[in-house]
Structure 1
Amino acid sequence: MEPMLFKTGTTTLGMVCKDGIVLAADKKMTLGGQIVSSKKFEKVLILNDQMAITFAGLVSDVQLLVKLIKAQLRLEELRKGKKVKIKEAANMLGNLVYNNVRKMSMIPGITGFLFAGVDMEGFHLYQLGADGSIAKYDDFVTDGSGMMYATGVLEGNYKKDLSVDDGVQLAVKAISASMERDTASGGGLDVVVITKDGTKKAMSKQLETKLV
């Protein structure tokens with residue numbers, strides 16, 4: 001009998017703007033990909049004052065990897081006495097994903113992350129594939145089951161000189177388009193922005209689905 005696993009389904013996106021980075025995702029979590037388990041699940045997480053991630057995939061593996069990368073970043077900062085560069089942090093998480101998906105298990109640990117941050121070298125946006133691969137983007141990237149719908153909106157509206165404020169509005173449009181068409185995406189959305197002043201949640205909205 002196949003175990004009933006919590007999955008995020010998901011649409012997540014990352015967008016590089018002229019003054020920062022926008023990360024966004026929907027809020028739906030499913031049980032076995034068939035039953036909606038939660039409409040309030042946060043898939044955009046702030047790691048510290050300079051880094052944030054979005055995630056998709058198997059919830060248990062995602063939660064474990066998030067705990068591990070937070071601990072690893074903290075230990076590295078204590079050891080070196082300074083902030084970890086974003087590229088180094090992305091490689092740390094990439095190594096964790098690589099090892100996780102290749103461990104012997106009855107349940108494949110399939111995860112997908114978007115990793116973004118700011119350091120002395122500027123703003124950085126990475127996609128970490130389920131196999132542990134790492135790719136850097138200087139415009140935008142989407143992930144999850146609804147990525148094609150969000151990508152269509154971004155392709156037609158993204159511009160290099162977008163401000164973070166305009167980027168938040170575009171992210172909302174892209175995630176909303178995905179929630180309209182992708183059955184695994186929905187419940188609402190969360191948006192986090194990363195600027196030279198740090199990371200902060202820009203929006204958290206739950207959809208109202210009651211008929212009366």
Structure 2
Amino acid sequence: MADFPLYARSGLEHLLQPGHRGDHTGEPGVAVALRNDLALAYVLVRNGKTGELRTRVQERFGLRLPMAAQHSEDDSNPNPDGLGFVWAGPGRWLAKTAAQSGAALETTLRNELSGLASIINQTDGRCVFRISGPSLREVLAKGVPLDLDPRAFGPGDTALTLVGHISVHFWQLDRAPTYEFAVPRSFAASFCEWLLAAAASHGVVVRTA
């Protein structure tokens with residue numbers, strides 16, 4: 001099946017037109033962009049193969065496969081859009097990259113991790129929002145039931161949680177802070193509406209990724 005641009009199929013075009021939102025008249029406190037360029041795939045370890053999978057990922061991709069609620073990127077290439085593995089629960093990771101299509105990422109992982117893991121393409125199943133800004137922690141506190149203080153949650157950390165009734169998987173990229181939220185496609189519009197409403201008093205700028 002051919003890959004298509006995520007944004008064209010997201011249903012969020014009317015909500016995420018580039019520009020400013022909210023009543024705030026100064027510099028916007030939150031910036032949001034839809035990551036329509038990311039390929040995603042779940043990696044599910046085969047029974048008893050965790051050690052071998054960690055070794056294979058290190059050998060083939062130069063990456064540490066996180067065993068706890070963290071994500072890993074290529075240390076030799078700090079570009080956050082390169083290949084990364086995000087912990088998604090025991091024995092499960094979300095692989096992500098902006099350098100390949102969903103089908104190409106799936107093929108790469110199936111070939112390189114053959115016999116050690118099952119691969120499930122999630123490119124069309126998730127919408128990913130990149131969110132940043134000086135007011136972001138205050139905004140997220142309105143819906144994210146986790147302590148996002150820098151002393152408790154920082155770059156490299158990830159979590160699976162709920163925002164209202166919406167299941168989200170998110171990770172922190174840097175100290176700015178910048179986060180990426182992966183949301184099931186069927187709930188992406190609801191999450192977007194919540195975010196824009198929660199951030200309205202701080203000012204929001206919608207950007208292209």
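Readers should treat all values here as calculations from the given coordinates under stated rules, not as data from a laboratory. Please read all numbers here as calculations on a predicted model, not as lab measurements. Cβ atoms are built from the backbone, for glycine too; each structure is taken alone.
With FRET efficiency 1/(1 + (r/R0)^6) of positions 45 and 197 (r between Cβ atoms, R0 = 41 Å, to 0.05) as the yardstick, tell me which of 1, 2 scores highest.
1
Quick one: semi-axes √(5λ) of the Cα gyration tensor in Å, for residues 37-100 alone came out at 23, 13, 9 when computed from one of 1, 2, so which one is it?
The read-out was computed on structure 1.
One of 1, 2 was used to compute mean count of other Cβ atoms within 10 Å over residues 53-60, and the result was 23.8. Which label is that?
Source structure for this number: 1.
If helix-only ellipticity at 222 nm (-39500 (n - 2.57) for each DSSP H run of 4 or more, over all residues; to 500) is computed to be -10500, which of 1, 2 is the source?
Of the structures listed, the value fits 1.
Identify which of structures 1, 2 gives the largest calculated value of distance in nm of label points 7 Å out along Cα→Cβ at positions 125 and 157. Don't skip to the answer; put the middle values down first.
Working: 1: 1.4; 2: 2.7.
Checked 1, 2; max of distance in nm of label points 7 Å out along Cα→Cβ at positions 125 and 157 sits with 2.
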